[in-house]
Structure P
Amino acid sequence: MESSFKVRNAKDGDENCINEDWVGIDMTRHKANVAQDPKYLMVTVDENDEAVGYGGITHATPDIFYLGNFIVREDLRGKGIGKLIWQALIERAGNRNIALDAVSYTRDWYENNGFKFSTSKVAYFNVCVNEAVKKSVQSEYTCRDLTEDLWPMMVKYDRQVYPTLNRERILRACFCVDSQRAVVALHSNQVVGYGSIHEKPHQEYELKNVFADDEGVVEAMLRELFKDVPEGRVVHFEKIEGKPMPKYLERSDSPFDFSGIRMYNKYPVETIGDKMWLSSATIL
């Protein structure tokens, strides 16, 4: 191990240096993580206190941390820096449960490092937004931007998916930052789904946590969420394994050649999957 490297908590401005110098941080995700846990970001630095790697582990609930990416600057890989970051992230969580999202080709590595439990599996897709995707159609569902009066109804709906967790604090951190838009689908004044979209670096977008009663609700929400996305832009999303691709996207999607899985090192968090359609690798 290179003794000149050490891990410390991030300081104001570290995220900007990392962004500008060697790897892009999704600033919407970063702000959401900071809103949940101001100490989430950890940085590996050299003897000049220059960032050479970073990792994030967010204290999402009293008993659970969510571990995000840990990345080493490309020209310094193979020097043990990644192991140094990993150890610091794990130590920060202590004896509490850690959740993470692994891609299929890293699953064995995480299992060998203590992450024996898993829940939802996802397939990764891109959609290039076009006129057909943005087209408004008549629907029996009403989609409204998430406002304060809808929060109690949305959180109650979310408990149908995560029965053991009250995720309001997590969702507020994720849905109430810049470049994020969340909508709630209603039918007869009852919530039948919700979802969100945010702008990523390089003029791309990402869908998050699209939960819904059925495919018709999913389509109504996606059409609303795509409404303000310029044509030609790429939107990323993670479809829950076993759920059909919304029919109106079938000719627009482009699948990746790998999948993902939610993993835990202490115990799996219970979810009821019938309302889960699109997931997110950033929200516990």
Structure Q
Amino acid sequence: MLQINEVIVSAEWLRDNLGSPKLKLVDASWFMPGTDRNAKSEWMTKRIPGAVYFDFDGEIYDKASPLPHMLPTENHFETAVAGLGINNDDHIVVYDTAGIFSSPRVWWMFKVMGHENVALLDGGMSAWEAIGGKVDSDEPESTTLGSYKAHIDKEGVIDAQALLAGIESDSLNVIDVRPSERFSGSVAEPRPGVRSGHMPNAKNLPFPVLTENGKFKTREDLTALLSPVLSENKPNVSSCGSGVTACTFALAAKWALNAKVAVYDGSWSEWGSNEELPVVKD
């Protein structure tokens, strides 16, 4: 029986287990707006064999929200995931073509929707190709409809009002993973209408320090980076620009320290654009 007991799996592990019953591969690639690349088009012509494409930016998101790629409802998630041929008892491995960028977001989405057996391919497509892993370029096969039920973990995600209450009562520990100059407010935000700065009492750990050459750093290195910013007696919350790289922090904390970190889904896109929410600059 296939088991995924780790948060992260290696390309070698995937090669040894590729084709196992109940193993489902998910391409979670996504590119920042303004880049001249289309992740779904790239998946259609180049993917790990059997991988389905999970579109968290253009399909599997809260379409009623004005904010980008917000977490969808349980019903929306269930329908979309079943449409990808995924079932509750499947063992999911997510990856992206950048190494580690957008795939932690989809790992987190599955986790927060109650899916236990989900892991991330460390190094993504590049690591897979580096060991000579097979790549499929034929037209994707149609998937058999799955059966899926989601059960949202309300402790894995937090909204602006709950976060504000936690900041005001000093009952939450917030880690902002944006670059330090954006956190300090010394540069303008890339999104129009969004203020510069950070939440009161937030800590900063820019997400790129967690990875090296497209892979996560060692558990020991991550522990040294994460421990100073994580709280042992308050719930931890990660935030970023739009809720993607905050998930990289949450995954790293889970893998290195088995620490649970909630993700502020709206992140700075929401907080910085709402004049009623407090912003400070260094």
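When distance in nm of label points 7 Å out along Cα→Cβ at positions 41 and 185 is calculated for each of P, Q, the greatest value falls to Q.
With mean count of other Cβ atoms within 10 Å over residues 113-120 coming out at 19.8, pick the structure among P, Q it was computed from. Working through the options, I get structure Q. Can you spot which of P, Q the value 21 was calculated from, given it is relative contact order in percent (Cα under 8 Å, 6 or more apart)? Answer by label: Q. Structures P, Q were shown, and log10 I(q)/I(0) by the Debye sum over Cα atoms at q = 0.14, 0.18 Å⁻¹, for residues 153-216 alone at -0.54, -0.83 was computed from Q.
Rule-based calculations on the coordinates, nothing more; no lab input. Keep in mind it's a predicted model, so treat the numbers as computed, not measured. Cβ atoms are built from the backbone, for glycine too; each structure is taken alone.
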